[in-house]
Structure P
Amino acid sequence: MAVNTELKDGVLVITLANPPVNALGHAMRAEIMQALDRIDQDLSITAAVITGAGRVFCGGADIKEFGKPSIEPFLPNVLLRLERTRVPVVAALNGVAMGGGLEMALACRYRVASARASMALPEVKLGLIPGAGGTQRLPRLVGVKHAAEMITTGKRVTAREALAMELVELVTDDNVVEHAINFARNLAEKESRRPLSEIGKPGDWDEAWLDAFAAKTQAKARGQLSPMKALESVRVSGELPFAQGLAREREIFLECMASDQREGLIHAFFAERAAQKVPALDGVEPRSVEMIGILGAGTMGAGIAIVCAASGYNVKLFDTNAEALQAGVVRIAKTFDANVKKGRMSPEDAAKAKDRLSPISEMEMLSDADLVIEAVIEKMDIKKSVFQALEKITKKGAVLASNTSYLDINEIASATSRPGDIIGMHFFSPANIMKLLEVIKTDKASPDALATAMAVGKRLGKVSILAGVCDGFIGNRIFKKYRQQAEYLVEDGALPQDVDRVMRDFGFAMGPFQVSDLAGLDIAWHNRRREDATRDPCERYVSISDRLYDLNRLGQKTGAGWYRYEDGARTGLADPIVEDIIVKASRESGATRRVIADGEIRDRILFAMINEGAKVLDEGIAQRALDIDAVFINGYGFPAYRGGPMFYAGQIGLKGVLDGIRNFEQSDPFAWRPSALLEKLVDEDVQSFG
């Protein structure tokens, strides 16, 4: 049974029981209808309560039904029936109420919440809008302003926030079902509240506010369809009667359902979850981790320490430089304090996290660490010496991880006597904010060491992706082609602002040159110098970045890079000096500058990423195409509604991508050598990377 019922002194308690999240699958919808039939037939029932089994009220739609034809009874009809039930119905929100789960609570006459409950209508994150009355009922209950913000962002609200906006009537710290039963019993004789469907325009209706909010939403959406469609449906709640509004909501929902963006966001949703399930590690038990040691108290080390301590691990932080160690500890404390001020942490949780952090003065004090993460300077000889010291200091079974962004971890591991314990854990900066973690599998890494890193990543709230060893692993290897093509385009005739605009229009928050200025041109300069000795002489090299570096134009931190930043501004201005440097460099390299259309800018950058992604797949550096998509959505700002570079390739067609690559290959055979895997798939008439 997906729904359990129990009659308690005239109150029918309806319990949703479809673990793990009490999803509203077909069986549950049908059994809810049966429970409502019972209410109408049994006149001894004077009120009803709906709650969820376990710690979740209802997680919304059943993801097993995604992409399949709907089967009656449809959720909108179930909720209309619920709203018109003969007796008052109270939703007892015992835990999370998401999507259709919150829509069901809105169809109830009242709502009582546990203090640990939270609520959201997150459909916009899947390229959809609420499709069972959420955009019509919520504005009528809490007002159009609160509703518009929740529905267009998918924002989750706590029980206390819900109480403040009158989304719930009561919040309780103890047995929410008993409180709901008592609440319902008291209503049975005097209940007179109208269903939300009988309320007209939301009380705080404000056209001027809605117009301003629409402009803000469109700017944040960066081309994503669903936030604006969600707002369109919210506006309907003040423009049409409920029944017509419900019909219009359904039309908009189906428009979104048919869009490519919905397909991309659904793919991104499943890719993120699937990427963290590594078939080769099924059944492998991770090692126990309670104490984590971190080497290096700079920006990266401090960020790793913050997220580890906040996630409940005991952390020891070491740096060979005592001043750097102290500065790192101060930075960590300030971050926790800032999180409290911003409401991201409670004062109690911040205090506990600080207590878990111990700065240490000697590396030997890491002897009890279960996992050590090295975050020192990117130089192979230093990395080797660190791991040679760690293998002597740490206990047997401790996992030793390098946070290197590029270096060969096999070489690091081979310099030790315990290569099975050595892996990569490549965090992205700032490590306490960015979701992505690449777990790097060395040739001799033991399965349980890898399983340990994946388990730790999950506890840290990271999207953890298993990658093989190569220069840059999955993300930085492919992103190098992105940056490279951007610079080729500039030497060929585009300007930085042209390239950045095209990529923003595609959906990136920032273009490649804006990102370069934000990160600092010195980082890429040092990496190019690392590659000088091994760079193939056939590879095209653009010197423009080097010329900017020589002028100390390092980006935002020096007030000038690819752009000029006036008076500490974060937004750059196009600079004639840069254009002069570009034109001169183009002339000296022999490039013939020309007008480059937006479509060519977009395709050259994206096709270069896709081609390199196919090579990464073919070499086994990434296990699946979805791993690459998850890396770029979570670590590089690739628009989630495009599904990631490999999914996007399937949407536009692999043959079209290969034809484009072969066209570009005519002018630069070295850069545009097609992937053997891509050629094979096109020859076999395969439409996507799968």
Structure Q
Amino acid sequence: MPAGRDQAQARLNKLRAEIEHHNYCYYVLDNPEIPDAEFDRLMRELQALEAAHPELVTPDSPTQRVGAAPLKAFAEVAHAVPMLSLNNAFSEEDVIAFDRRAREGLGSEGELEYAVEPKFDGLAITLHYHNGHFIQGATRGDGYTGEDVSANLRTIHAIPLQLDPEQAPPWLEVRGEVLMLKRDFERLNAEARSRGEKEFANPRNAAAGSLRQLDSRVTAKRRLTFFAYGIGRVEGSALPKTHDETMSWLAKLRFPVCPERRTVRGVQGLLHYFAELGAKREQLPYEIDGAVYKLNKLSEQEALGFVARAPRWAIAHKYPAQEELTVVEAIDVQVGRTGALTPVARLKPVFVGGVTVTNATLHNEDEVRRKDIRVGDTVIVRRAGDVIPEVVAILPERRPMRDLVTPLHEPFTMPATCPECGAPVVKLEGEAAARCTNGLACPAQRKQAILHFASRRAMDIEGLGDKLVEQLVDKGLIQTPADLYTLTLEQAAGLERMAEKSASNLITAIEASRHKDLARFIFAMGIRNVGEQTAKDLARHFGQLDALMQADEAALMQVPDVGPVVAESILAFFAEHHNRAVIERLRKAEAWQDGEAQPLAAGHLAGKTFVLTGTLPNLARDEAKARIEAAGGKVAGSVSKKTDYVVAGAEPGSKYTKAQELGVTILDEAQLLELLERGVEA
């Protein structure tokens, strides 16, 4: 090999190793060591060298992860060791029975040790390596024969294309799951929406569809990731003695393995892990649908063997389904506090996410039309944790038809008049929501405004819930929040299901709500586009409600994060005669107390934006927020490029991940306290 070529090969080897190291840090460890610009510089140098020496390009070069020309079809791959499914457990009794069968099969009277891990909601695949080089990858298929998706798997940065030859065995088959992280799924659907294209129903469908693209260049753009969960076979090297040690060995070979895995003992250890994992399910960066339990000792796995198409030594403990099929029986329209009309699907009852769901939000008219949801459609309904159920997609093939070409039901249209009061409905330019124009004269808006006024973070009137407000408004006892302070014990006791003690408690709670600080009162008024944080900023800046009411647009926009839209909403609210009349009645009721103006520029953290995530060891969330604000800082609810610091405690959520993506400074509690007390950069 000529000297120039020798030098090129040496530089290529070094660049490839360095780039793969940084890929590993970014995609597997989620801990990048260099800025994106430096990574791009290394990649450009590698591309230039390979362009100058095309004969030195190898299949495992980082430049080959961009995809290749489309295939006509996938070739079949026979699995030397079948990729079998797991039996499922849906209750504690199923888990207890699984543990009992394992102990009986092994003749063990004591507690068994299990390796436990999340059950990813993705696509199972197998990866083959020869002398450390990735040579082939395939889907599970029917368990015995899968599809060769090697070209697509090469585009996934989390999958190593070359292993350390000193550690890798001659032949190695690694099994795992290809999936799409929640943030990448949201980005993919946002891009689809912007192009007017169909969205994916969930991350699993997105991952499966992306991995089975005949054009691997499409797959390369989809940001898939991978987690290893086992070994199919290994030749030329001895396996560790336990599953846990096997996973640690794979991690040393630079395969991504799940950080949520661990070992537990006995059935109580399994159930405790299941509950703990379920509690943090919504905060995980990926979708899961259960937990997987495996006997940790490989010798015990071998002793128990298999039954039919599943191992006796493992089981999947499933959470209640977060998605189910049901039928749209009607589409109604609800009116919110600000007059926004929201279409709601009335569903044939279905058990999903641990509860029976009968209603699901359809967001707005544009969303209904985009998904083409009609009465009679069979739909996928999703409910995750405490999130309001929503219709994800329809099943067009199940749509009831009048004939072969005409659907039985017409497309949904928003009513021209409010369903609650009959007032005209308008849709302003640039807004997705249509709105009732009748303000507090609309009973629905009146009820929602009173509920908001009484909510915990506003005036905090305990016991004043939906049913009670509905009665008070329908009986004409209350028309505005100010009427709450003239409500008598006799009137409250006369309501349905209100004993004298309950009525007395309500009147006491209303009395206790007087003299709230100005920030709470501003938030309680329900000014459009003014949330809790903006209310605090306004109260601190103006000090007195009269000063806020008299402010013009220029004065309002001196408050941080108050722009033209928010300023216009505030001006419009105080320009309304009805609103001023209600405020005067609330003034006489001494509903709030003014303070002194404290411009946000005061304090050494002025102009700094913080976001809190996770549980701090000593500071409660509200306490940390109050101390930051006292130093002039602002606490926001989401991470953006404008965020200066993210304060992370135990079990941080997606905000932590977003901060890492954007390069935002992350503080622990000790660093936050130092920043608060000393006023120095952490």
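All of the numbers you see were taken from the coordinates with simple rules; none came from a lab. Fair warning: this is a prediction, and the values are worked out from it, not measured in the lab. Cβ atoms are built from the backbone, for glycine too; each structure is taken alone.
Match the computed value 0.40 of FRET efficiency 1/(1 + (r/R0)^6) of positions 460 and 572 (r between Cβ atoms, R0 = 25 Å, to 0.05) to one of the structures P, Q, and report its label.
Details: P: 0.15; Q: 0.40.
Traced to structure Q.
Hey, Rg and Dmax of the Cα atoms in Å derived from one of P, Q reads 30.2, 101; which structure?
Working: P: 28.1, 91; Q: 30.2, 101.
Structure of origin is Q.
Out of P, Q, which structure matches -15000 when helix-only ellipticity at 222 nm (-39500 (n - 2.57) for each DSSP H run of 4 or more, over all residues; to 500) is calculated? Intermediate values should be presented prior to the final figure.
Details: P: -15000; Q: -10500.
Among P, Q, the structure yielding -15000 for helix-only ellipticity at 222 nm (-39500 (n - 2.57) for each DSSP H run of 4 or more, over all residues; to 500) is P.
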